[in-house]
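Student: These are the structures, in structure tokens.
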Structure P
């Protein structure tokens, strides 16, 4: 479908995108860009890319699609470098989890919003990281949100949409502001709470003694506190306003719970718990439907392959 795909940043997300599309055969050539010599060597050795460059300008010569998969606070620098190059009709896209920050950076770098820029965010991941973790099937049955702007070229949007769908992703289009509000509430806030709770317990108990008594529920709730601290530091700074709004709302709800415990208000506690249980069951049904849909699609693919 396209000639040359360039992926800048060969971590889990960028590497998986590159590897999946290389395996799909939709790109004549997949080129990686990474500053780490070992990552560049491994990317070629593991079949993630066809070739790898340290120089962004060299890699982007003749590119049809350029994906930025660098840390979110590095996006502005990358966009600035790209703005100084002759990119022809190349399509730019990214995978940052805060879109307002990236969109503003693009407008500054290009002195206006480039029409061939398609902001995006795959809602997928793994506790593994680096180019070794690249998995061409990572995005299968996962949401990918594209946030096109009024200036976005429809043909550029259609190309990026098609590339994600080719990887088995469930693609949706959403306004930038809506994306950042949704992710602040459903992803960023839970990470902030997990980091905060584990840190609060750890610094108040000598030698982490309290964790000897923690059971599976604590493990499940705090699992995401094992995520990359630097990456999440960048995300919270990039999506600061939306995170603060979500945090303020949660803090008000937490005060209601505290008052109910303090007052011994059983009915209030029960109402909150039952409402939360019903919402969790609704979420569980959504996940179950998604899994069934994925199984049916996989079965259909298997039948087509056999025929």
Structure Q
């Protein structure tokens, strides 16, 4: 998959294609339906299939002070889009100048003048342009004027629950990663570089890999059964694990950290890139009255996580989407 950050970088052979538009935070099954439709139309036309997304997320640009909400920072989103099979990803910088561009100008100057799109695919509720004045109806009007096609993908749901990034965020905050996974089409992940910590887990007999969740939505604090993907060059190898997401109240810590203990694993993970998929919620975060009681509970958490993961019957390796059994 090719990655471009300005329309002028897009070569002639990738212009005239089918382009899907959206923020695609989380790349849930509704988003995947939009991208899939774009690919279907592109293949039928013999044209390239691309996706345009926006960085930073407009919500983050307009309200940088609000709590972290992202389901998929850019690295994660790009990897997921590539796995779906799009030909190229266009990352439009969302800054003050772009935020003030009228909807008509966005279509006429960038989509038509810059990328020469032959077809646009969006979700039914897609809005764009200055003050969000553009919508599917306006896209259809501009399509008739400039000679490109428009397809809007209707509302989709799972068991009566609409595919929605907001719904998924709420499920994760409620400690329901399995329900969130049903809307995502995969288990939700936090990924990052393993950092040095207090090494207290090692002294307790349960060494942990510490990953900060900067920029991510914060799920419910507590203990999770997880699958941890360790990067080994171009390959990601997955292992069962148990993780604590929280501020470690037993030790009066304030910063929030994801601490991951890989089951039956003894390698050094410092500086490795780790992907941690939340599979099931084991228990809430709590404060213990001493190291021995904490150690005993960690052993129970490990055993509970192992049982939950064995019941899921995960394959030895699962990438790039961690499949839901």
Structure R
């Protein structure tokens, strides 16, 4: 859950994207290929996005205050959502507009070898950036598939960089196809088609990012595996009759709020209940590897009125 791997991937992506963006822009000036302009805008947008992710990480480190007693951890989700908006508007919509303009007014590509050379170099550099993101993601992905990792990750930076790098590589391939077909056929309409394909790709990626980040902004609870560990930490305490219900909420990628109503046995004293609560909190922190904020409400468990499904309560956090 550490931000170190995410920061390393972001910095690698920023360096690659900024250099590639400037090179693509130069290639567009000399060749007139609209797909090169779309790719240049895409790379500049990605560079700005990486700066936004780093800014989000920095703001999330601010100490909790009176106005925000649970801290600023969700700043990282806010900036990741802004990244999706930038990718959609600046990258996707501009590329579609430029592609339609080229389809409406096609013209042949000049100095054709320059965009081909730039795209080849860009593919190599983006591959290194993607490799860094994959290596850093593997350190925290565990046994999850890539789809599961992107959907379930609570730290937004690595999924964002992964999707951006994949979109960048596919966009470069689309640009290469568009430019190559325009050179072979002498018809600039292929360049326009490649540009529109880049725009559609960016919009699809932006929508995926927005959906996943929105879920984090609204508030996600612990995954099933962690919820079960937390429940076992409660139920393993000798003086506990059973966990009545529990709710969890991520306050940030590395901070989880746990609120539980615990039914204690009838014959224990207040002191024993207090010591048991301390023991439960310590057990929870031992089985969950990131920061926990724990609130436990003690109660007396009444078996005769228990009509709820314990498993659903523990995992889904339902009353």
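Values in this text are rule-based calculations from the coordinates and carry no lab data. As the structure is a computational prediction, the values presented were derived from the model and not from experiment. Cβ atoms are built from the backbone, for glycine too; each structure is taken alone.
Student: Of structures P, Q, R, which gives 37, 23, 21 when semi-axes √(5λ) of the Cα gyration tensor in Å is computed from the coordinates?
Tutor: Only structure P yields this read-out.
Student: Can you tell which of P, Q, R yields 20.2 when mean count of other Cβ atoms within 10 Å over residues 35-42 is derived from it?
Tutor: Comparing all candidates, it corresponds to Q.
Student: Of the structures P, Q, R, report the one carrying the highest value of FRET efficiency 1/(1 + (r/R0)^6) of positions 67 and 115 (r between Cβ atoms, R0 = 41 Å, to 0.05).
Tutor: Answer by largest value of FRET efficiency 1/(1 + (r/R0)^6) of positions 67 and 115 (r between Cβ atoms, R0 = 41 Å, to 0.05): P.
Student: The value -8000 for helix-only ellipticity at 222 nm (-39500 (n - 2.57) for each DSSP H run of 4 or more, over all residues; to 500) was derived from one model only; which of P, Q, R is it?
Tutor: Structure of origin is Q.
Student: Assuming 13.4 is mean count of other Cβ atoms within 10 Å over residues 91-98 as calculated from a single structure, say which of P, Q, R it is.
Tutor: Derived from Q, not from the others.
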